[in-house]
Structure 1
Amino acid sequence: MLVRFVAVAIIGLSLLTVGLYVAGNLAHHLAVGKVHCVLLNVPLVVGIAMLIKSKAVAEWLSEKLDE
């Protein structure tokens, strides 16, 4: 359950960061950088992958903590 919470938090933070970047650039009449947007979306992809594989991540983490 904690792994899913962390994954959703990463996704939410990533969406917030991209949204603020785009809104800030639009407010200042600047071009939105495609490379910058792609780099800001990396945590989003990691969060989605973590959410999909949450059971496997939780088991892996449990094994690592038991050692």
Structure 2
Amino acid sequence: MEEALNRLLAAYGKNEFVADALGYSDRQYRNIRRKVKNGEALPARTMELINLKLQQLHNQSECTVESHVRR
């Protein structure tokens, strides 16, 4: 899960932007990061949301590549 959060951070640039993209406040997202860092389990819906956002980013990047290839 730490890798997933790092990938979101790389995509959005700032933790504040990642929190916003996931629909969490900065404090809630900080707590999520802390739990992951400490090896604590996250609720299933939080893990699913993070994975869904990663999948959306992956799909967007594929669409962007395809649009450049078509030109």
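All of the numbers you see were taken from the coordinates with simple rules; none came from a lab. A quick note: this is a predicted structure, and the numbers were derived from the prediction, not measured. Cβ atoms are built from the backbone, for glycine too; each structure is taken alone.
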Q | At a computed 3.7 (distance in nm of label points 7 Å out along Cα→Cβ at positions 26 and 58), which of 1, 2 | A | 1
Q) Comparing structures 1, 2 by FRET efficiency 1/(1 + (r/R0)^6) of positions 2 and 34 (r between Cβ atoms, R0 = 35 Å, to 0.05), which one has the largest value? A) 2
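Please state which of the structures 1, 2 yields 32 when relative contact order in percent (Cα under 8 Å, 6 or more apart) is computed from it. Let's see the in-between values first.
Details: 1: 49; 2: 32.
It traces back to 2.
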Q. Upon calculation of mean count of other Cβ atoms within 10 Å over residues 18-25 from the atomic coordinates, which of the structures 1, 2 produces 16.0?
A. 2
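Here Kirkwood radius over Cα pairs in Å was calculated and came to 13.3; which of the structures 1, 2 was it taken from?
Working: 1: 13.3; 2: 12.9.
Going label by label, the one that fits is 1.
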